[in-house]
Structure 1
Amino acid sequence: MSTPTTTTTETREGLTGPAKRRGDSVFAGLATAAGILIMAALAGVAIFLLIEGAPAITAHGEDVYDNKNIVVYVWPLLFGTILAAAVALIMAVPLALGVALVISHYAPRRIANSLGYVIDLLAAVPSVVYGLWGYAVLAPAILPTYSWLEDHLGWLPFFKGPATTGRTILTASIVLAIMVLPIITAICREIFAQTPTMHEEAALALGATRWEMIRMTVFPYSRSGVISAIMLGLGRALGETMAVAMVLSVGVGVVTFNLISSQNPSTIAANIALNFGNASGIKINVLIFSGLVLFVISFAVNFFGRWIAARGQVKG
């Protein structure tokens, strides 16, 4: 009686084992090929930027838009890019973490699902729509607030003014904050929801309040994931083009922390979008070189974020 059973088991293993191993091999091969393809594309972009941007290193004067050299031209753009992204994250990260916590731990299920859908829909709005909204609606509406900041907080370098227009680097940062909000929120809420239930219940059983439970269990468990979400949001803010270009329209080559003045440093991506259509000759190489700088900064930021996330996972 045992022989047929053994034969059936061996037959099933013979049929499913090799098939399963073949499936694993195919999937592993496809995944490896996809990874190699992505690396090849990234290397191709880097090589293109290096080759096409190299002539800009020796450019000067008219070729670099009436600047002494390429460093003098790119530095204000790099400063504006980092400033706009940093201000956007300062506004977006606390709000994103709060919304993610409401969805994952505070709101009733029906309200949480509806709120999650609304936040996700923000990511589907095109950049040009955000730029149009920032230009036509937000800039005029926020100008009285800028005037109030200049009158009451003008002693701070951030609000020195004069606030003559709403199309400032702060307005662009607000638009960027809204654009990165759904990315950070979506990732954080999924990470918060994956916190082991036993850890949360243990904290509550020991007498912890809801906030104390979140602070002692949710935040430590999700630290690396939150950092990764913030880095993804920062990457979106650094590379955003149309929204910033439409809000600022024309940036000037200045380095200033004044957020509400009409004298705004532009960002690298917006500057390329505004000038590439009219560029010719060495000016194209100059714009490509500025793109190379943005590429290096974005790569360094994401690499640093991954390193911090990896350290958090090891310590956890």
Structure 2
Amino acid sequence: MDQGKDTETQAVNRIKEKADSFRANVSTVMVGKERTIDLIFITLLCEGHALIEDVPGVGKTLLAKATARSLDCSFKRIQCTPDLLPSDVIGIQFFNQKNSEFEFRPGPILANIVLVDEINRAMPRTQSCMLESMQEQQVTVDLKTVPLPRPFMLMATQNPIELEGTFPLPEAQLDRFLLKAKIGYPSPEEEAAVLSRFQVSNPLDRLQSIMGTVELLELQAICRRIFIEKSVRDYIVAINSSTRSHKDIKLGTSTRCALALQSASQAMAGIQGRSYVLPDDVKALAAPVLSHRLIMKTEARLRGRTEEEVIEEILSRVPVPTE
């Protein structure tokens, strides 16, 4: 029994060691954004997808590239524009005249890490073609199903300020992102450090991988085994259910959101070297996991209420398990 616990502790320690290495590696490029970097690593552990939303020039694309460089895996980038077609994303079947057969030419979605830059600039039809890949890890081309490589993570960026020429993401697609991360402006000291690091050369060019795909899959399996006590699971359900009855929320979160909060909480425990989930893990991840899934009432928005404020209010009202 004790030997089994020791083995599990060693397995969880592997997650913490890799999380520390990932944070240190990406931090050579991103200055002072450890919280956001941890959220991306949590997304990797859950084999989920991340939506990075912030103003231009704060490092959204740089963070995605640094993540891909830190992993020894395939990486593709999709630059979204209004004329981007679904076939540009998932690929096409073409007739090869040399062998007189149809062949599949894969699109950029068939990679381990896929950066979808400015996703809200793509037409709704093109945005919808990503739903199958995000949920089922496969694409369908001319009635033929093509599995995606594993691990698979889609990192999408969007600018919340510029609305001209953009198409808001549908609720069904937002619900498939494990979490939404924000980077924010750096402090004056952090901005000075960025200028110093990038003065001579781009540190991204020197970034080395710290983990391969096989090891990442192993860490994902360890993460799913991290223990969640029944009271903590009930706490997740209570938070999720509260969004459906809040006076300022038009549409609350789905069961998929509860599953996302559970798996993300397991990953949060893992990167801290714990083999069990605490209520604090759930509270720390509630805003990133829930905020983009909520639809606020118009009158609440006119009063200046934000999703994050409502989530904080819900957390203050839902009883925290103490045993």
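For the read-out helix-only ellipticity at 222 nm (-39500 (n - 2.57) for each DSSP H run of 4 or more, over all residues; to 500), a value of -13500 was computed from one structure; give its label from 1, 2. Mind dumping the intermediate values first?
Numbers: 1: -24500; 2: -13500.
That value comes from structure 2.
Of structures 1, 2, which gives 11.9 when mean count of other Cβ atoms within 10 Å over residues 185-192 is computed from the coordinates? Could the numbers behind the result be given before it?
On the way: 1: 22.1; 2: 11.9.
The read-out was computed on structure 2.
Match the computed value 69, 54, 47 of Cα extents along the principal axes in Å to one of the structures 1, 2, and report its label. Don't skip to the answer; put the middle values down first.
Numbers: 1: 93, 55, 35; 2: 69, 54, 47.
Traced to structure 2.
Out of 1, 2, which one gives 2.0 for distance in nm of label points 7 Å out along Cα→Cβ at positions 97 and 153 as computed from the coordinates? Answer by label: 1. Largest in relative contact order in percent (Cα under 8 Å, 6 or more apart) among the labelled structures 1, 2 is structure 1.
A short reminder: the numbers here are calculations on the coordinates, not readings from a lab. Quick caveat, the model's predicted, so the values are computed rather than measured. Cβ atoms are built from the backbone, for glycine too; each structure is taken alone.
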